[in-house]
Structure P
Amino acid sequence: MIGTDSGRAVRRIDDVRVLRQAQFAEDAGPMAHPVRPDSYIEINNFYTVTVYEKGAEVVRMYQTLLGREGFNRGMELYFRRHDGQAVTCDDFRAAMADANRRDLSQFERWYSQAGTPHVAATGEYDAHAKTYTLTLTQSCKPTPGQENKLPFHIPVAVGLLDSSGRDMPLHLAPRVTAPDAPTTVILELTEASKSFVFHGVGEYPVPSLLRNFSAPVVLAHEYTDTELAFLMKHDSDPFNRWEAGQRLATRRLLVLVDKLLLADSVAQTFDGEDAGVTAAAAGAPVAEQSALVEALRSTLRHAGLDPAFREVALTLPSETMLSEEMDVIHPHAIHRARLTLRRTLAEHLREDLLEAYHGNQTPGAYSPDPQSIGKRALKNLALSYLRELDDDAVHELMQHQYDHATNMTDRLAALTDLVNSGAPGRRQRLEHFYKEFEHEALVIDKWFTLQATARGTDVAAVRELARHSAFTLKNPNRVRSLVLAFCNANPAQFHAADGSGYDFWAEHVIALDAINPQVAARLTRAMDRWRKYAQPLREKMRAALQRVADAPALSGDVLEVISKSLAN
């Protein structure tokens, strides 16, 4: 059961979100590199999510493989050997191996091989023998300079749930029986494929795989919608409980994307009103959403779940995450699909969302304690769903919260909802916020980001914001808050059909390169994945990249990123 102390689980989920959204994309793009890069043109380009975030996951896997006590033994030996010295990844690995008398030579591949391993899992239940066989198969796609990959050493944490949602005791061959059998075991996948046999399994189980995200891999298993809803309701592992909901939501969103793309294709053969009707019908919510709606309703109503966990469990996968699930990215269809599902959920869960909003108020003086933080998060998530209804009652809630907020969290949340809805008073409150905090630089950064990422902010609006007296290209934080925020976190508008977003990007990469090459290189990375986009966006992106490549006197920072992006 996930009780009122789920802070560790929420933190883990937040870390994995960053890893999947930023690092997995880096691993799959032209700038893919190992945690320990072999070479570079400009060292500034290697302060990356791979080095830091994936590197942290690699260190974390030592504890998963060796246990907390084993990890502590390794740390103690590491400090005894190397305190005050300049050391390497291999020195750290050697200390872990020697302290625990383990062979970790294969584990070194996490440092030397780029790319995100993919692990496919299949299960087979034998009712007569009461065994469950889990087969894990790993692979890793080629990355620049590394065509063929050797098998990684991957720890896969596994549990099995019975039909009541309880964890089964796990008896893993060759140790068929064991006293006090664990309910989670770490399977070590070191070969291309390996099968693990569990004995004494009295009924067909639902597997809970990669618990607590035990390795930075992409896991594939053919769960049914019913199984995902079951895991979302019952799994004792909070990460996998969240993960089940994300998989279910992603599945429904990708179905909607396909329907919208089909509708657009069909609509091109019609004229006038018929085309609009066809597109609307093909993109409409269907009964297939019911499993997700009911799973989210159950989570929303579950008073035994910490509000902070309910908030992350109810948050849909981002547009960037959805794009990584597609072979060819259609940013506008993804955006429309996500809006469609948000509106569907708001309509079906309106009363539950209102109850969550009113039931998680935090009256009195502001408090940063975990319970209050969780309540504010759940309350503001509920309000963000309700804004999709765009009715007067919800407008009043948003206006009242902005006008009476006692903390920045609530005020910014309300302002974000106002800006992303049709509520009256949006412009006046944006101006009020600026005037109140114009001398607080970090707050004004948030003011710029809020507008840069709003669904109605197009390229023309961002250009207008760039002319604001508070904006300057010479302030890196201000550039990140507006230019990078728009290019990286507003995909539907950045990928405008006319290519105007790419023109904006190219202009600012070139301008920034003369002022701050490091920030310019970060902005350049917004186009890393250009080859995955649908035509004609892909060709417009390539042309913008070439425009930057042809600019005179480019810094080494930008030149490295551009040349790798354009290379075959």
Structure Q
Amino acid sequence: MASADENYVRIFDTTLRDGEQSPGATLTAAEKLEVARALSRLGVDIIEAGFPAASPDDHAAVSAIAAEVGVLPGAGPGQGKTGEPPVICALARASREDIDAAWEAIKHAAHPRIHTFLATSELHMKHKLGMTHAQVVERVRTSVLRARSLCDDVEFSPEDAGRSDPAFLYEVLDEAIRAGATTVNIPDTVGYTLPDEYGALIAGIVERVPGIDRVTVSVHCHDDLGLATANTLAGLKAGARQAEVAVNGIGERAGNCALEEVVMALHTRYWLLGLKTGIDTTQLVRLSRLVSTCTGMVVQPNKAIVGANAFSHEAGIHQDGMLKHEQTYEIMQPETVGAGKTQLVLGKHSGRHAFKLRMAELGFPLDEGELEIAFARFKRVADRKKTVVDADLSALVTTDLRQRCEYWVLEDLQVGCGTLGMPTASVRLRGPDGASRVRAAVGTGPVDAAYRAIDELVQRPSTLLEYAVHAVTEGIDALGEVSVRIRSDEEPRIWHGHGADTDIIVASVKAYLAAVNRMLTSLDARRPSHLISEARGET
């Protein structure tokens, strides 16, 4: 549980709820559980695990997180000193059905929380809700009362608070607190406010809302104007003591406030702000990579804290300064966020035990089944690379082990390309029925040819929207990563896939198959069983 220290800032992570709402970032239940485990190891105080009323799958994922992560000790000073697990939170609209669904999903957690919300801006009340001020106040009262009758920990958010009339906002928050809310969150839902405005809004709430001293004031800022982190810090300076954030800043539209940015701002400028968190900062880069892989949302190289270039220096004057004293151009040491220099840690002669221990140290504890798969993959990579570093190992586990919803499995791939002739690819896949099938195709390049061959085998039309390649490590034998996004011709949704291999064509095929398998898993879950069999070529 969070510290009683008045200078302690609770970190409320919404990667699995608001972050997952990013277009194309949908996570499987297994991936949500994996990220939740990593968040707990990081030391977050509250994990907003999802929106149970949104779908049966989301309900099941939240329940699984509550039953596992919600009962195991957390890792941060905010929790770990007392051996307490993180709070597991579920979102619910201000309705009895949503609130009851949220409670059913989180009730097995040691510290459950229901988070309910209702809009309070004139724009939202008139055009979205069609409700009067009095109706909104009454709905807030009854919703918080219902949530509090089920759960001792209740959070209320007045949606679009940043554009709400302050006087009405005070009234709504007063009613929520009277009804039993233990945390009141003030969302800048559309990223509209400027830091001075948002800080003044929080200060006014702290000063004027009756009973505010009995609850935690939280801030939730979106990044539509690129001000999410600045607004969050302004709110914390004004008296808020909970920050709602997401790993890599993912979320609706331009995203949320980035967890790593707020945590490191408080860490680096502690002498000025006097605020602290319970986060183990050395895990930030590792968690960023896991979330990027699971969501298919690539982190831009110049992203603060966790970007590939965050601790890189190319300009001569910068390099000269760094050689003389590292603090000339680095306000943080890379090791502080887990971005230490690449080191050789394992090789082709390493055994299972050393491999398992190193993976656990990197934050990827493997069970026996996962160990066998990952170790075999590691050996193949080690045979082809002179060095195998931590980044390679992380890529191994976050691609090969976390993407196993496989209808179609790659067995063999052969490509031909060059300045003469036409690029061709022959692909052999093992289908859902266990039988192997082979197709050859011609394309504009080897990747295009391979994708065309896969499409002919799968027979489920889709459109490639995005294809991105980058190297995990340096050198000619670097492990290459590929991320793709596709859209089904059957349903206008976006799915992503991720692949890694020393052969970039193989990585490309792995990524495309991962996206196709995700698409098929999602689409077939909505179809009658006889239609699924027909689509798979079964009788």
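Observations
- Value -16000, calculated as helix-only ellipticity at 222 nm (-39500 (n - 2.57) for each DSSP H run of 4 or more, over all residues; to 500), assigned to which of P, Q: P
- Of the structures P, Q, the one that 40, 26, 21 was derived from, the read-out being semi-axes √(5λ) of the Cα gyration tensor in Å, for residues 152-487 alone: P
- Origin of the derived value 53 (percent of Cα pairs over 30 Å apart; candidates P, Q): Q
- Each of the structures P, Q was assessed by FRET efficiency 1/(1 + (r/R0)^6) of positions 216 and 336 (r between Cβ atoms, R0 = 30 Å, to 0.05); the largest value belongs to Q.
Read the figures in this text as sums done on the coordinates, not as results from a lab. What you are looking at is a predicted structure, and each value in this text was computed from that prediction instead of being measured. Cβ atoms are built from the backbone, for glycine too; each structure is taken alone.
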